[in-house]
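Following this line, the structures themselves.
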Structure P
Amino acid sequence: MVAEPGRYGGSDRIEGETEMQTEILKVAQYVCKHPILTEKEKFKRKYIHILEYFVKKYSANDLYSVSMLDLYKHKLLSNPRSCAYKKEELKRIANDVMKAKKIKFFSYRYCLLIDVIFICSYFDIEKSKKIYKEILKIYDKRYWKNLEKLFEFIVGESAECKISDQIEYICECLKTNRRFIGQKEKRILVTANMSAGKSTLLNAIIGKKVNKTQNDSCTAKTHILFNKAFEDKLSYEYDYKLELNASYKVLMEDNENNDQNEIYVDTRFRSVEPVDNPICFIDTPGVNSSQDKIHRRISEQAISDLQYDTLVYVMNGQNIGTNDDKKHLRFVFENYKGKIIFVVNKLDSFRKEDSVEDTLEAVRKDLKNIGYVNPTVYPVSAYAAYLAKMSMFGEKLNEDEQDELEMFYRKLRKEKYQFNKYYPDKYSNLEVSEDENEQLLLHSGILSLEKELYEEI
């Protein structure tokens, strides 16, 4: 079990087994486009054996490395079980390493160096140097010069490395990861009462369903949602164990084995424009949950104790001014003095006689009565935005979702429901194509909100 989860890059220790830095979860993968994918199964198994040798020798107690090796098996092999490993087989695997040249393995010498360091020692230069020296011993000295150039590129001592077309894509991925992780991360905490649509809002911003919505069973967990360096078609989840290829089922479940209050999810955020900066959303439990009184305690502790740049408070536009909201708003006011954005959701359900503008003004008045000065209040249709992004990125919608999407296309064309118009000028008239999904995203207010959230990066 995780004894003390590290927050936003701290060290996490699995007692007696593994350790991992959560910072590494921001790293995107290139394995789905690995050059060795075109090789025969027998050859790929030998390659995996060599990777296995280095993992067992250098990173046997590292959760990320062990999980990475498993990911490589499942992505490179048609039958991952054919490459099962037993402790007593280490000597045989070591022999495979030393016999690499005899199986014409030299053609993948550059891939090998990158893969082993990427899997075993991405943030550990000293360990990388040891691995590099051992890999040199596999090959004749005539290859050493280029291997040295590549090593300097991998560890960041050189900005470029153009020694082989085979690894061009991999090197671009390494550069993208390095540039991404080197940037300052923006941390945004999101809080709300139950049924405000907080999880739907986050799914809409991220562009994928990675969070449970109000229709699912909710749990007393804080979800830490990281943006990844580039799209690798993989989502990570780290709770009681690490899943580098987490399925929808895994993302929606809260495994009973996880007795910690934090779950880390890492995926590439999707929007009309690329999100090329490190973003971290801290999703706290709904504070008025009747299911579990611990929800409030966890959320309030996160608001008071964690480090973040912006707090987003989500309100249900259908139920403004509740006692639950007033209670939580007072707590936020008394315990957080940084930047706050108040998001009013579900205004898309308003009828003709309802006024969006009057509702936003009523929210501002309530906030001022609590003590907030010139509160920033924005409307959004989170569900419309979520459906639009799902459609835009080719995700399958069921029949009901498709019908709702068609309804939103029609409704949010009306000026009254073009929520972007309620944002400041610099956010209200963003340029998008005539594509109906992009138009819906604009009118939902989600693109304007994203600009506001990301502007200071």
Structure Q
Amino acid sequence: MKKYLAITAALALVLTACGHAAPDSTPTLTAATETTQATAAPADQPQSIGSGTLRLLTASADGVYYQAFNDWEINYTDTMGRALIYAIDEQTGDARPACSLPGCAHDNAACPAWSDGNVTLCYGDGDEVYLLVFHYNDETSYYCWERINANHTERTLLADVEPGLSVVGRGVAVDDKNLYYSVLDDNRHQTLWAVDKAGGQPQKVCRWDDLADGAGEYYPEMYTLLEVGCRQMTFAKTIQSTDARTKAIQICTVDLANRSCTPQQRYERDAGTVFVAGDGMEKRDMISYRNDYHILTEGSRNGLANCNYQSGEVGYLNAAVDSLTPVADGFPTTRAGWECYYSLTGFADGWLVWVDECGRDENGNGTGDNTTRQYFCRNGVKTELTQQRYIQGKDVQNIRILDAQGGRVLAAYDTKNGTVRGMEKDGTLYTQPTSWDIYGVIALEDLLAGSTDFTPLNFAE
């Protein structure tokens, strides 16, 4: 424990010196792990890489949200049509192609916003846009990174990712020189790479193989980027037993100054209170945990969620400085007959907490009595969002919030139902029902007051 405290204190001092505030509190449950540094950098490349301030990237940037849309998603047709990257102004609801070329028809690869439909994720860095593109064919499929410049007049291929490597889409960073991303190969080895923002050959930064839990037969999650500060990157990985009884989040840091990868603290889920112990046959586990940890997978904030299913509390855990910030309390709890799960999404303007309640019988099996609620939380105060929409084939569901910044909310608030046409391999034509999301913006205060008066996105040419 003394070793762990020393590491935590040292890390906090480093981050404070880089402009981060020192932590005021520590998580409820923290366990130590090995503190030996594992140098994963290639022996012939020990030098520093990149320069300037590291920044995390998401689809949200300075009041704008970037997303690729096919024509059929906008016009609700049964043919795919072209795909364009749109810059959505969350204040007005105006959605314009990320292209400023005079007279551009946005119908071919000469347009910075045009896509062949393979863009999987968009990342905003001010007015610059980074694209993760997946090219699929029967022989060779691969990812590549592309960049739209700040004035939206040029699109550049940064680098192709070697075929067979899967890119971790959550947790991408940039500095003044490079884009940083991690990949997983067919042998389940994970590597961090850097590519020059002007384009060029990617550089290998480090591998996680030398760390405990860095590789192995069973490891359900890759290391995911959580936080950045100075020239350090903080990653997290879920470690879980095959029976899901035990679970932990392992933290490590990558120092771009020397390309080292160092294990840090581990957050262990408690054993919990067992209501029903599964027997592998008729009974399933029903356990209520005091400290359950999850990696944030949506929204514009990365980090960890700390969930207490016994007290109904949710907190945000900044693993870089080992500090816990309460989000809200008073959520439904796991108890006899009901099992609860929470999920956390972070935005610039607050937090979204999803609460799933699942009815369970005396054997822990589902009764079919399930509810899902979502709450928007600010300054420890939660407001249940009651707005819902009908999705064909899925009945009534909660609206889907994509972003909340600058007092405005971007959401898929409704759906439109219809049919799409397709063709089987033998040439047979078919139709099938489908639904399209309808997106819009609304003032956050109006959303919290229960309003459904969204301004639909205005897609301009």
Structure R
Amino acid sequence: MSTFSFQSLNLRAEIGGNSYSLNLDGTLILLDAGMHPKEEGVDALPRYQELPFDSADAIIISHSHLDHIGTLPVAQREQPSAPVYLTAPCAALGEALLHNSVNVMSSQREELGITEYPLYHHREIDHLRDRWMIRPYEKTFSLDPLGETETTVTFYDAGHILGSAGVLIEKDNRQIFYTGDVNFKGHSLIKGARFPQLNEPDLLIMETTRGADERPTDYTRADQEKLLAKGIRNALEAGGSALIPVFAIGKTQEVLTMIDNFKSEGLIPDQTPVFMGGLSTKMTMIYDSFSDSTRRHRPNFEILRDMKVHTGNKRRRAPIEYKPGAIYCLSSGMMSEKTTSNIFARSFLQNPANSLLFVGYAEPTTPAGAIKKASSGDVIRLDGTHKVQLNCTVEEFDFSGHARREELLEFAVKARPKKLLLVHGDPDAASWFEKKLAEALPETEVIIPQPKVKVTF
């Protein structure tokens, strides 16, 4: 029997800086190349030093969120002969994200004195982009055009964001499936995952993001959408505006599509102006460019064209100005310092007619996290110099881009893998899956992989 092994290159067994190595009897594959959002400098890197220099046969990127693609140029530098495989939308979004990351890291070098930043440069991205190999969904390809490695890969739509993929790897009649980040139900714009029917694969590598989240039994996405529409309408009727902090990739486009649906359904006034800003504008342009070539609930719908969204004054780079009776979808989702949503909040939070509507996760240490924990009248520190009293209405809604834990559990039980690795989850989330899977799949070996520990299969 040939020797196959898996190793996590993550700093810790948690969400952040995702990267894993697979050694399939001499064929070395790097899965994802993320940046840890809670770390700085070289500490944000996966442990690429664990792999010998120029030893990888391929790098596979599941999707273009920072924690999965954010250090790809560094990985390519360490593995200069390895081609990078990804979907076309993932490549387009990823390229824009990496260039933006250079700008962010350069600012942090000046402001915070992080001398290692930037970890890569614009010209390096442009040069390394030549090694990116675009592959479509559901069309198997070989990692070696000459067929010498006999290792094949197939991408499957993961429904998480545009271009996200689950990855099926096959060699020597053995199967490995990596879910990446997955959403089985999809959302307002893109459809849910379309994964293959797995039958006892040798290894399943599965995300566990929402393992610690117990949704109410009566939860429905449709109900959450109605509540969001009501929250927007309440702000407009009070003579204020609605601010929705959003992540630039995925959440922005999802929320804008919902707003367009609300207008069509008469839930909010049709003429309500919608503003967007920050990196979201660039990413939405990319989303729109794939409107006729990806699985969508509304084929050919283009957000910027069909919604006539206001994108701010690009020439003067002036801050977006507050106006009553409007909706503002601004990045970042966590209202991090110096982002568009953070700067806009300086003149927004103190107005009791306004509503701040959260539609995604916020790290507790971020300004968004602080606002979620605050009470009306509390003083919020938005950055080192700006403090604002919280007088506006604050509401939270559940529009997670990740599959519910019960859905992932069902997927794993149907697949019946010989070995199952629980990744991309904080310890309590992974533990929930470990317990449930031990009961449901007693013959499957379930493992929470730890850094520096090799798993053979």
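What follows is calculated from the coordinates using simple rules that are stated; it is not laboratory data. Worth saying up front: this structure is predicted, and the values here are computed from it rather than measured. Cβ atoms are built from the backbone, for glycine too; each structure is taken alone.
Some notes on this structure:
- Computed 6.4 for distance in nm of label points 7 Å out along Cα→Cβ at positions 111 and 351 - originating structure among P, Q, R: P
- Structure responsible for 1.1, with distance in nm of label points 7 Å out along Cα→Cβ at positions 431 and 447 calculated and labels P, Q, R on offer: P
- Origin of the derived value 34, 31, 23 (semi-axes √(5λ) of the Cα gyration tensor in Å; candidates P, Q, R): Q
- Structure (P, Q, R) behind the derived value 17.1 of mean count of other Cβ atoms within 10 Å over residues 199-206: Q
- Origin of the value -8500, where helix-only ellipticity at 222 nm (-39500 (n - 2.57) for each DSSP H run of 4 or more, over all residues; to 500) was derived from one of P, Q, R: R
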